[in-house]
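In the part that follows, the structures are each spelled out as structure tokens.
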Structure I
Amino acid sequence: MSQVTLEVPFEKVLEIVQHLSEEEKERLFFTVNEDYARALDELRKEAWEEHQQGRSISLEDLNEI
């Protein structure tokens with residue numbers, strides 16, 4: 001397989017990232033930081049299990065607190 005190498009100054013990368021949407025920035029962050037992505041996935045799984053066991057609170061009820 002052929003490889004292509006492209007050198008981009010760090011400042012240019014920062015400039016490009018500033019034009020991304022918040023969703024794209026979040027996606028980039030978790031793509032680059034695999035440990036955070038794994039931790040977030042574990043938190044989501046834990047929250048879903050808590051919800052399945054009836055140990056969660058609805059957003060409506062949370063707003064009333």
Structure II
Amino acid sequence: MMMDQIQDRMWVAHHKEFADWVDSTAATIRSGLSRFSAWDGSTHQLLALVAAFAITALNFNATAA
């Protein structure tokens with residue numbers, strides 16, 4: 001009973017931040033997909049895409065350690 005109340009209070013306290021995070025994540029994914037669908041197949045764009053994924057992967061690994 002006490003844990004349910006604590007979890008309910010935590011949900012109410014952090015619901016707005018979670019909803020904002022979900023909205024921003026969805027917007028980022030939509031933006032990325034629209035940019036990827038607009039790709040014209042040029043080599044410099046492909047290299048930039050690969051570099052962006054590599055930098056992101058390195059940053060995720062560095063922050064997770």
Q) The value 2.5 for distance in nm of label points 7 Å out along Cα→Cβ at positions 5 and 37 was derived from one model only; which of I, II is it? A) I
Q) Thinking of I, II, which structure, once helix-only ellipticity at 222 nm (-39500 (n - 2.57) for each DSSP H run of 4 or more, over all residues; to 500) is computed, gives back -32000? A) II
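Each value in this text was obtained by applying a stated rule to the coordinates, not by laboratory testing. From a predicted model like this one, the values you see are computed outputs, not experimental measurements. Cβ atoms are built from the backbone, for glycine too; each structure is taken alone.
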